[in-house]
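Scrolling down, you'll hit the structures one after another.
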Structure 1
Amino acid sequence: MKMSAHDIAKKIFGISDFLAGVCFFSVMLLIIVNILMRKLFNMPIIGTVELTGLLTATGIGFALANCELNNGNVAMSIITDKFNAKTQRIIEIFIHLLSLSFWIMVTWRIFLFGSSSFTSGWVSSTASLPVFPFIFILFFNVLCLCFVVALKLLCSFRNGRVNK
């Protein structure tokens, strides 16, 4: 059985989607345990707010590529549906090129931010957690998003559709 690049990407980014779920489950568990610790023992977990933010950002990062791969984003096709197939394909290629350019710049800036965070030794304010691992996880996930957008761009050039 021959697998397409889209099928391989679905398997790989299915794992990242699972990791996103683990992050969000961890946030939920952290908040519940924090509430119980605060109410029952008057001992809240230190750094719950910042850890919740870091885990949420990490979870969103893990979900980005799979969401794009499955077209989980909002598509405004009211106008483009009225065009012929060739025009729709040209618009799709333009949108993918624009999107890829944007996400490549975002990826580069996240890498620079992570590097400076690592170099400076930046830690979170309450729990003193190093922040750079979360930034580099986000960098990797946005890089994966770039891969998915590039895959969609190549598919648009080849046959006009990604999910065939």
Structure 2
Amino acid sequence: MYERVYPSVGSITPDFTLKDEHENDLSLYDFKRDKKYVVLAFARGVDDPHTRRLLDYLRNDYERFQYYGADVLVVTFGSTYFNDRMISILSLPFHMLSDRDCRVIKMMGLYNQFEKLVGPAVYLLNKAGTVLFMYQGKEPADIVEDQQLILAMQGDTQSGPDWPMHW
């Protein structure tokens, strides 16, 4: 029997393609192509205070992330309609992808059969797809501090111009 290995700090995140809020296919590979970093966040697909708190946090720090060359991509188990509605209601400047069957959530090791995604998770990926930082909340109310992500970007020694650009 084989043990499943999930992305961790220093590993390469597998590529995936999901539907965005406009029902267009968007792959992680294509999204990160012209960015130094990607803040890849996983949020619950329900409109509750915990999901809103995470999305508000990402929206409020979006310009700061962009200053360091990062963009934000959020994956939920909600529908494309749910994601589009959250973007509209909260004035979110980033894409949200729908993982209705939890394929990507499972691939990342974040799946829980009862809640689908118990707590939020945030990964910082460099252009090559290497995980530089990861946070996995244990409860819906858990949230990562933005300073941790910024410090990971500032301390990054792997994303120079010669870093491999493959998955």
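Here are the numbers for the structure shown:
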{"read-out": "Top of 1, 2 by Kirkwood radius over Cα pairs in Å, largest first", "value": "1"}
{"read-out": "Computed 4.3 for distance in nm of label points 7 Å out along Cα→Cβ at positions 78 and 126 - originating structure among 1, 2", "value": "1"}
{"read-out": "Origin of the derived value -7500 (helix-only ellipticity at 222 nm (-39500 (n - 2.57) for each DSSP H run of 4 or more, over all residues; to 500); candidates 1, 2)", "value": "2"}
{"read-out": "Which entry (1, 2) yields the derived value 2.7 for distance in nm of label points 7 Å out along Cα→Cβ at positions 46 and 118", "value": "1"}
{"read-out": "Comparison of 1, 2 by Rg/Rh (Cα atoms, Kirkwood Rh), for residues 22-69 alone - largest value held by", "value": "1"}
{"read-out": "Comparison of 1, 2 - label where FRET efficiency 1/(1 + (r/R0)^6) of positions 38 and 142 (r between Cβ atoms, R0 = 25 Å, to 0.05) is highest", "value": "2"}
{"read-out": "Parent structure of the calculated result 0.50, given that FRET efficiency 1/(1 + (r/R0)^6) of positions 6 and 150 (r between Cβ atoms, R0 = 25 Å, to 0.05) is the read-out and 1, 2 the choices", "value": "2"}
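Coordinate-derived values only; no laboratory data. No experiment lies behind these values; they were computed from the predicted model shown. Cβ atoms are built from the backbone, for glycine too; each structure is taken alone.
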